[in-house]
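Please find the structures below.
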Structure P
Amino acid sequence: MGMVRKVFDEMPVRDTVSWTAVLSGYVNRLCCDMEAARRVFDEMPVKDGIAWNTMIAGYVRIGDIGVARSLFDEASGKDLLTYNTLLGGYAKYGGVEAMIQFFNEMLVRDVVSWNTVIGGLVQNKRTNEAIALFHRMQREKVMPNSVTLVSILSACAQVGALDVGTWIHAFIDKNQIDLDMIVGTALVDMYSKCGALDCALSAFDSMASRDVVAWNAMIMGFSMNGQSKNALEFFDQMRDHYIKPDEVTMIGVLCACSHAGLVNEGWEIFHSMQQELDIIPKIEHYGCMVDLLGRAGLLDEAYEFIQSMPITPHTGVWGALLNACKVHGNVDIAEYAIKHLVVLDIEDGGYLTTMSNIYANAGKWDNLAKMRELMREKGVNKLPGCSSIEINGVIHEFGVQQKIHPRTKEIYEMIDEISKQLRRAGHIASKTEVFFDLEDEEKEKALFYHSEKLAIAFGLIATDKGMTIRVVKNLRVCIDCHSAIKIISKIFNRLIVVRDRSRFHHFKNGSCSCGDYW
């Protein structure tokens, strides 16, 4: 830019193009220099639309939406690009409400405008609004492009909105939209994250060409849904098709081994990464191995593996070890894990809560009291459980013991009916994951109001008999809910699909696809 400015200063005559070239240079360089750009802009004798757009884009780039808006208000002859530039700034930095308000004030919009707002809503997990805006887009006769479809499919994948996702697929077929690798992979990912693997596989097979990302989506779909053998078979097929696996592929394959307890296979795959595939294991791959060993009860081996790691373990690695200690009741190794997690100064109180439960299950009440005191000192709390369910294209969300849903009375009546049916079936609530200082009766009551049970209760009253109930939860499903949902699936003769933080559980006729190994 120094040479650019030297040439510019030596020019005897400068036109709008030369002024704009210098302005664009300051804005678009690697380190955006808006102070220098503003000096040039203020000196410009004539400012055309390109100059205004360049400056607005520059302030959007550095996240200064206030200045970008003031320039927008001053600009003369604003075009669609000017509006879309500022709209993009609102989507990234300005907050959802400001973005929506500005969008609604726009006199002219194109598909980029719609995509910006839909994408902003999806990124902020305001899925219902994103879906509603997509439907509004249809009513206003704006034809979506691949960016629109990928955004809305991503929204469906986030919350398990299979009905809307299926409708989008039908829309793609009806309008003969090319199922390229990007849209096709988004479809595979959506169906996988909604627990509809047959549909995911069908979408995968219908793609004209597939890259490593498409194969990864299918492998991860099998892995998450407990079909580990299929995931490993697909891994072999992928290499048969001369698609080179990448780091994400290996995470999917190692997760598949972890979910099925395939320790030997996991070791072989981990060792093959560097030796055969020229992939240097990263922290995520080490975390997968710790999870694999820990779930299998090989806690000493998992701890030794962490000690031998060539890179510093992060919270995911120690967290995987801690969760395994909870499953297998190993207090000593859990204390090693929590010591490292506390040093890492975690903000997630879930780890401290897990350690509290480990102490409670072992009857170590003094240690438990100290752990609760540490939680108070750090001012952390466990992330509250939240579950969502899609009914007729609308996402309904439930928190623990929340009573804000319009059909709350019916939902709690169904919860009471479920609890009666569970008792008749001989279900005894597992109270190990409820605060130790509650009475047994209060513990049992608290368990029945876990968010996934509320979502399932709503599903039972809001859908016809025999229909599949699909629930997405932000945390790992607890032992009691897992046991209870198995019985609920048999009592009410429903397939209940629950996606928790790490995998799917397909409950049918009193059993779960995970085989109680999760």
Structure Q
Amino acid sequence: MLIKNKIMKLFIMSILLITLLAGCSSGGASNTTSQDSNSNEGNTTEEVNTDELLYVNYRDIRDLNPHLYSGELFAQNLLFEGLVMITDEGIQPWLAKDWDISEDGLTYTFHIRQGVTFSDGYQFDAHAVEANIQAIYDNYDRHGWLESIRLLDGFGAIDEYTFEMKLKEPYYPLLTELAVTRPFRFLSPNSFIDGTTKDGVEGLIGTGKYVLTENHIDEYAIFDVNSSYWGEKPEINRITAKVIPDNQIRTLALEKGEIDIIFGTNMIDAETYLRFSEMEGFGASLSDPLATRMLIVNSTDEILSDVNVRQAVNAAVNREEISDGIFYGLEAPADRMLASTVPYCDVDLEGYVYSLDKANGLLDESGWKMNETTGVREKDGMSLEVEMHYNADSVTEKTIAEYLQGEMTGIGLRLNIIGEEEQAYRDRMKAGDFAITFNMSWGTPYDPHSFLGGMRMPAVYGDYAAQQGLVEVDKLHDTILKAFTSTDEIQRQAYYDYILTYLHEEAIYVPLTFERNRAIYKDKVKNVTFNPSQFEVPLERMYIK
């Protein structure tokens, strides 16, 4: 109880001391638990029918070129579409009405939907698809971490409405990578600069349900319905996306009716979610678990290169206390890197269990002796002292870091926590310049393949650098690729069994909780759900009543 009270105190202090400037805009899992706090019955507030939704984001929409990675995903998803779409029922046709896959898995033939135009009137056909794929491929060095790019052997328009892609090896996640928000979304060739997009674009013209009509940098952006949209138009004609960096100011704006909805894990802390779920005039929705919140441990660090130390850190983390005390039970404890419900991840592993006895025993075994005066273990004249970096703009990371700093004293480990501005923090992670830092799996539909695939390439995130001290790192990365290219389901599962078991035993990752997306909103906003892709916000499915 004392531990829980300590966590609660840290969490409240964090909210009072710093503001929340979270990471990516996020979407959520396919299913949702909706807590509409009240209906119109007994509500004396007069309802106003409107076709405008007042959305909020913590920063500007930035560069929305769909072939790059710097723009806000919720905005790119409004403007641009792909050949296929990920739905609750799996991969479905979108700008391609159907497709064929050769028996050897090397050739994909897409039959393009007819009658579609970009919002500038340019015809969408196989030639437009070819121009876009070529523009993406022109920037190979930027996209080379994607196996679908690396394995691409050829592509082109067969005729006006038939497009073909050829691969060097089979790659089962290809359709998923074509479906997610970037980089395989389509831009009008009229927007290209010198026939490509890698050096920027002259317009943000897509085939999507909305068009960007205004953008006032760091203030707000306006998206209006695409009048020439080829499919069913959304009910909300205008989405105004306001920029409010501060968490408390965003929350107050929702209470005062200045915005209609706040959406995303990094936009809403657990305490705020629970408060709005009980407030009259508001609704709250919670997604299924969508990703793993974790720490990543650098195996090249002098101290953390010892697997016993890494396993001791894992054993010293009380995930139940973090779940209850910081997330109020909204995020369940995670005892493994990827949940067993993730495709190919139902692997027989002994989940990490909180045990200070086990942690201390592992450190004793590795020769780390407790200095009773300092309370810090020592070995060969070195103190058991490790730095942990966190994003200072995240209330959640700061709170967890402060909690873990206190808990690690129980095993004689001095954890020095360092908060940094978000960009500096991410740059440090990509450069591998850390001992311990925060990490997330990529969530649905990217797990396991995109999360694991990113481990094979330097400077994607911190995974590649953190794994370089592992004895079997080359075999690990080779096996990841074999899993992607195998056409035998039994053999593919065997590859995943090795990958997940090896990483679990080596304790490179310290899972904390299974993250769930959330939204709070005025109760006039209806059909607030979550997409299978956690980085998309299904604004186009919402309506006002």
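Tabulated data
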quantity: Value 25.6, calculated as mean projected area of the Cα convex hull in nm², assigned to which of P, Q; calculated: Q
quantity: Distance in nm of label points 7 Å out along Cα→Cβ at positions 283 and 379 derived as 5.5 - corresponding label from P, Q; calculated: Q
quantity: Which entry (P, Q) yields the derived value 8 for relative contact order in percent (Cα under 8 Å, 6 or more apart); calculated: P
quantity: Structure from which -8500 was derived, helix-only ellipticity at 222 nm (-39500 (n - 2.57) for each DSSP H run of 4 or more, over all residues; to 500), options P, Q; calculated: Q
quantity: FRET efficiency 1/(1 + (r/R0)^6) of positions 179 and 291 (r between Cβ atoms, R0 = 35 Å, to 0.05) - highest-scoring structure of P, Q; calculated: Q
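Here, each number is a calculation from the coordinates, and none is a lab measurement. Bear in mind that the values here come from a model prediction, so they are computed numbers and not experimental data. Cβ atoms are built from the backbone, for glycine too; each structure is taken alone.
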